[in-house]
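Have a look at these structures, which come just after this line.
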Structure P
Amino acid sequence: MTRGDVTPPPGFKALFNGRDLSGWWGAGTEDPRKWMALPPEELARKKAASLEDIRQHWRVENGELVNDGHGLYLTTEENFGDFELVLEYKTVPKADSGIYLKGCPQVQIWDYTKEGGKWNLGADKGSGGLWNNSPGAPGKDPLVLADKPFGQWNKVRVIQLGSRTWVWLNDKLVVDGAIMENYFNRKLPLPPKGPIQLQTHGGEIRWRNIFIREIGPDEANRLLRGQDPEGFKVIFNGRDFTGWTGAVDGYEIKPGGIMACRPHSGGVIYTQEEYGDFIVRLEFKLPPYGNNGLAIRYPGHGDPAYSGMCELQVLDNSHPEYAHLDPRQYHGSAYGMVPAHRGYLRPVGQWNYQEVTVKGSTIRVELNGTIILDCDLSQVTEFMGNRAHPGKDLKKGHFGFAGHNSPVEFRNISIRRLD
């Protein structure tokens, strides 16, 4: 028996229509990057073949999705990047399930009672955590126990921006902006986009009111930035170049508190203050063929990629002219030394949010909620073109922008000292 159509909240769309399994196929715990790389015909065959298993173990009853605890996981045809997901579930004692995000496990759902037999695995802490994160990693264990007794519906809300993940279970925050690790390869971030999967594992589970809202770049940037915590200092006032020196004439100030490299100009503009260990937060917008860089611990002279600790590349990775660069030249890379993961820039013309953490010889770059670089420059022994980087071991220096003749724009620049 089925119920009628479901009505999503404003701004959301229904992933489950309340009547049938339209928009879903079946997949197990498998690296989504592998099946997304299949030729279209082969992927279509894989999806079609999965439906026989889905029909055996999934049904629609009174407007609810019901699974018998076995078989493939219900998987959305559509892939999602930044999103807000809400749903309700109801399960039974000793069941163990979860919600896969971008095709990766998982927001944990399980029997939180002692009788469930999994307290040794952390079930006593409740559902909602990113259980497949590494032991001790933020988000692995839920912040509070928020499960309702068996027989009652539980409400889940998830916001995922890149790999940054927030989870509310029954209106209680259980994961607070933790990085969700890639279960299939912890050296890689989550894919830029992937499906929602409803896991089945060992007991009946029912789902209803499954709605999703895609989050645009401006909202995502606001959520990722949040409120700068104590210790962050705005270093560009948006009105003039107070506190900056170097190639000031190569940059201009635009309405909205924007610092922009002048077309066919540039050079290194940098802070008058020096920094040792720090976190810098900023937003940037690339034009087509855009090229700039973040000067890290710059000594005030020379090419920051070599005389400074490093230049973190700011680049339009998508431009055909850059198709055959050395991997250590793409966006977020420690130029000429360590390559960053690609695929996480927003389209040209949209604002990106980036956070860089510099501690000792280590650098971490988080782009739009995904960590694209996490390296220790003291361990680098091979350099692009065999050209040494004599400044890479600097302990302090200025922060700045290394303009390369294209009108890349920056705004909302703040720094927090860590030393």
Structure Q
Amino acid sequence: MTAFDYREGALHAEGVAITDIATQVGTPFYCYSTAALTEQYEAFAGALSGQDATICYAVKANSNQAVIRTFADLGAGADVVSEGELRRALAAGIPADRIIFSGVGKSRDELAYALAQNIHKINVESEPELLLLGELAADRGVEIGIRVNPDVDAKTHEKISTGRADNKFGIDISRAREIFAQAAAMPGITPVSVAVHIGSQLTDLAPLRAAYASVAELVTALRADGHRIDTIDLGGGLGIRYRDESPPSFADYAAIVQESTGNLGCRLFVEPGRSLVGNAGVLVTRVIFDKQGLARRFVIVDAAMNDLVRPAMYEAYHGIRTVQEKASGVVESEADIVGPICETGDTFARDRHLPALAPDDLLVFDSAGAYGAVMAGTYNTRLLIPEVLVKGSEFAVVRARPTYDDLLKLDRLAKWQ
């Protein structure tokens, strides 16, 4: 979190004091660092520089258009999983020929839209999808990828595992040659790419090595069958440090890619998301009350589970610290950090050591750049919170806080009311 450091006792995002943003924007809000986004992208690209690899940012991690544009300006493509994400990527400046469309449930309209935009690749994940795409593409012709499921356990949280046989993603690798043959026989369809993605927040390269070895073996077999396989989509999934994890370096990951696919002569696509944006963002929140109960101390803040759902959904850990640097020797006690929503599940953390806090004191949740704002909702009729992008000594609101009128106007009374 080097982009978010204390200067003279106050937490800054690059050259901007967090308190200054809070004063102007209000709380809660997300804050992203351009320097951190750029540093992570360039480090990833540098590690892969000796290989024919294209980085397609996984938009699902953080779909703010200012974030996507930052990567677009650095030369990134995009990995999208819905028409909405495709439209965001295009609007943010990602060229259509650098966009890959993944996902298990692409609708007819979504596939038709993707074809109309002439995106780089659609990754087919099931036989029904293949048949639907064949129907839509019969008169125009399209080169496709087919995502295989290698039945590899990524050893990550069960809700973000995508490469086991009992997960919904991809076509069983044991049937891949059959499905490639079926695709090649269809008018307008040419399968040229094998795709794989086994999960998110991986902190061990062994599962990726196993998955990539299976894919390399499959590519060799498919070529022997007569298919022109010139592309491999390796997915994403590299983890970040939230607490005490030791994620692999980009260099170590690149070495696995070279080891597994270097002799195949394929163009490679990689789809990092969390590893580019996770530690480039924080959530800033304001203390409402510091409440001492009979059994526990509760620090109640103005952010809630609708703003950052990861702790409630995944039991996820986020570092939490005060915006004003703690003085040496200050007395701390254990506290649960909770939001104002009427759910016990609206709990961000338990038993964290914090000093006594007053109303309006600011806290920051670290490592909130991925799967934070993008998963937010309006439960309890709470407003979506702003997103702010910092660059050097400047900041800009890149998603404004709506008004209650904006939210209420989304509803319509029935004609008989």
Structure R
Amino acid sequence: MLDKIGKYDLVRELGRGATATVYLGNDSFAQRNVAIKVAFPESLKDPVRGKLYSHLFLNEASLVGKLSHPHIVQIFDAVVAENLCYLVMEYVDGGTLEDFTTPDKLLSIERVVEIIFKCTRALDFAFRLGITHRDIKPANILFAGTNADSGDIKISDFGAAIIATTDATPTRTQVAGIGSPAYMSPQQVKEQQLDHQTDIYSLGVVMYQLLTGQLPFQASTSYNMIYQIINTEPTRPSALRSDIPEALDAIVARAMSKETEDRYQNWEEFAHDLAQAFRNKQLKAPLRDFADSEKFDTLRALPFFTDFTDVEIWEVLRFSNWTSVLPGEVIMHDGDEGDFFCFLAEGELKVTKGGKILNLLTAGDCFGEMAVISKASPRRGADVVALTEAKVVTVKGDALKQSSESCRMHFYQSFLEVLTSRLALANARLAAF
């Protein structure tokens, strides 16, 4: 085995396919492990499929630095030469979801919904860059760590992607050349013009398989598979797994609708329904009380986070703490040192000083930030007490300081808007006297 390729040290072989070998490598300059996909020169020169393989490789190489999202495998570097072609990607030290597609190895229903939700947000991010994946399947969704029941997931392998050109004209698909028939939409098997709705269909198939342990359509030949995709309705997931709620039957059915006008029109609709399955108590939240899908959907809907990108919202999720509080519980004490600020995600709170009510807080309100951002006084100026059962999002000042520059900038911009609104309200109250 080679011990070096370009500037990267090769540690060991991770896997080998028909067109390339993937190695675990080390980037000593960036001080990180990487996955390096090295194409077989002979496959790129194959007289029959060499042109297709070259297209897939160059397609993925063109995405270097473009897909920076917490749930997409990043492509750091690419070298395309006559005798050497390789891609350098983020290394994900887990496995693929293909390991959890049989009845004896199913993930929990709640975990499946969270995974699919994260995929919708990642694919929406790609779509906004003009990219349609076109080969969504469990083997192309990786999980980090040793336990697929927790931790992040990452979508990989954008080689088959449709990438919009400057004149917005994408490359058309060829069924025989690109994609996995079992996960293809009716439009893809018919070789029609494709957009993000083909990925929505494919992700619906993945959700079906992760929930039930089987594909919605099963056939011994590609022809029979294509016939079923176009003409046959699949069995409801709940008929195959009794603890699946009807809400998920409906979500899968809409994602897999044969006609695009009946399918989810965009990723936001798909993601919203998944989050609502938790919010409406149709699914129980994980032990940490809040599902990531619910967290994301909650922050995305708050006016404070309007200008935050999806990537920044995920960043906030990582350094924030989410808690449920009971009526009468004191969240902040007058006079205490303030090393954190909060958002009210749900419920009602009151702000009091010396027993007098100064303000009432409702969902979406930010509070406690002055003690964190003010250099003059790090102490609280009032008590904050729960009037009803409430959900509170807490962010520590140190976590904010260590966040990315763009995320921190958006926090301070939103703080200014909050303070401006409060000042305007105070002036209106004074004018009323």
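Values in this text are rule-based calculations from the coordinates and carry no lab data. As the structure is a prediction and not an experimental result, all values here were calculated from the model. Cβ atoms are built from the backbone, for glycine too; each structure is taken alone.
General observations
- Comparing distance in nm of label points 7 Å out along Cα→Cβ at positions 89 and 249 across structures P, Q, R, the highest figure comes from P.
- helix-only ellipticity at 222 nm (-39500 (n - 2.57) for each DSSP H run of 4 or more, over all residues; to 500) from the coordinates reads -2500; which among P, Q, R: P
- Looking across P, Q, R, the calculation of relative contact order in percent (Cα under 8 Å, 6 or more apart) that yields 16 traces back to P.
- Among candidates P, Q, R, the computation of semi-axes √(5λ) of the Cα gyration tensor in Å that gave 45, 27, 19 used structure R.
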